[in-house]
Structure P
Amino acid sequence: MIGIIGDIHGCYHTLVTLVEKVKTKYPGIDLYCVGDIVDRGNFSHLVVEYIFSQKIHTTLGNHDNLFCHAFFNPGDEWALIWEMNGCQKTMAYYSQHEELWKLHAEFIRKFPLHYIREGCLITHAGVSRYIFDSMKGFVHDENFEWGDFLKVSQNDEFGVLWNRTPLQRLELLQVVGHTRHEEVYFSKLNNAMYIDTAACAGNKLSCVIVNKGDITDIISQNTAEQDIL
């Protein structure tokens, strides 16, 4: 049994309250996150430190990737794209704390693109039908080596960091963030669970409890005002 948290986006106080609720109900549970831990909210730096201290296993999100590009490759196109994607609060803090930015960027850039746990494929934006078409002839079960395939197309508009098109139905349950829904949403057609419930837009942060491919519980926390105002 594991817990998987949706897009946090700098909502530190919301995250701490949610994790406390989850751990109270499920002591000792391993926690995962679908990425996008930084940007938009007020406390990206505190979220990064909390993710590290609590050993929350996190996949790379598109905002996390842009955050790293902005530090390590400040002149490239992805660093410029970051400036158009809600980086202002994050940049305002880290530009005054560059040593911490370096430390956090080094930590984040080691995030994997996926985890396979409890019958789930955990990624940020999911395996799209378009990307899946390039994998013909392979068996997509728990023994399939996803990493290389996901990495090649990660920055494609249909790739695992950016995709907003329908997901491919896999034997594994896909658990993803990136595309917002007001409530945690399960697509039966695609066998996919969307868990970004727009914390940074003032809605809530959600965590799904997964046991052997089944969602057994959903725990949410309304966004704390100090995280976004």
Structure Q
Amino acid sequence: MIIGLTIYYVLLLLIFALGIARFKKLAIPYKILSFYVGTTLLLELLSYICARKYQNNLPVEHISSYSEFIFNALIFYVLLKSALIKKIAKISIAAITVFFIINSIWLQPFLHSFPSNAIIVSEITLVIFSLLVFKQMLQYPLQVNITSQSVFWYNTAILFYSTTVFLNFGLTNYVIKHHLNNATYYNCRVILNMIFYILLGIAIFIEDKKITAHNAE
């Protein structure tokens, strides 16, 4: 587990460093993405420290769920073209943020429960945003190979991660409540996270401002 975590942390650090190195060349969505990766690295390290020192990293998990949703929702908001869909996205972001707060205080208290409710809601929302952007790409195709477009890799990452991890997260409270061995769950989570961030790293690496500008016009 330690080796896997170390590889994961190094991967996050390298992707964040890549984002910082290319920061001036990145369009706004991928600047936000770079900050998201850096924030994730800090929160993952803090989560590990709290788990080891206090045997409770649940408050950090709540913050991480907020961070993932807010950063990615902002990215989608910039990428989406339709004024109506942008307005709906803005309302949904506000509503889900309020739900996160209610969930952390009353439904799944941040000191005692994993925020599976909030994560499931946010992942479903991100999948919808992702599908809307894919639809947008089909409606306004570019004369550029799809695999050369950062938005393709970003959308693929979100679609992959959100459709596989929300079930994994949804089982977490069951594992905690019944004091089950969560090694398998945790290892799966680390592997899925690494695949997710590799795809995001590809998006940052191949980012071209001109292509992104066309996709977001």
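From which structure (P, Q) was mean count of other Cβ atoms within 10 Å over residues 101-108 calculated, if the value obtained is 17.8? Computing mean count of other Cβ atoms within 10 Å over residues 101-108 on every structure in P, Q gives 17.8 only for P. From which structure (P, Q) was helix-only ellipticity at 222 nm (-39500 (n - 2.57) for each DSSP H run of 4 or more, over all residues; to 500) calculated, if the value obtained is -8500? Attributed to the structure labelled P. Suppose you compute relative contact order in percent (Cα under 8 Å, 6 or more apart) for every structure in P, Q: which one lands on 25? Of the structures listed, the value fits P.
Here, each number is a calculation from the coordinates, and none is a lab measurement. Everything numeric here is computed off the predicted structure, so don't read it as measured data. Cβ atoms are built from the backbone, for glycine too; each structure is taken alone.
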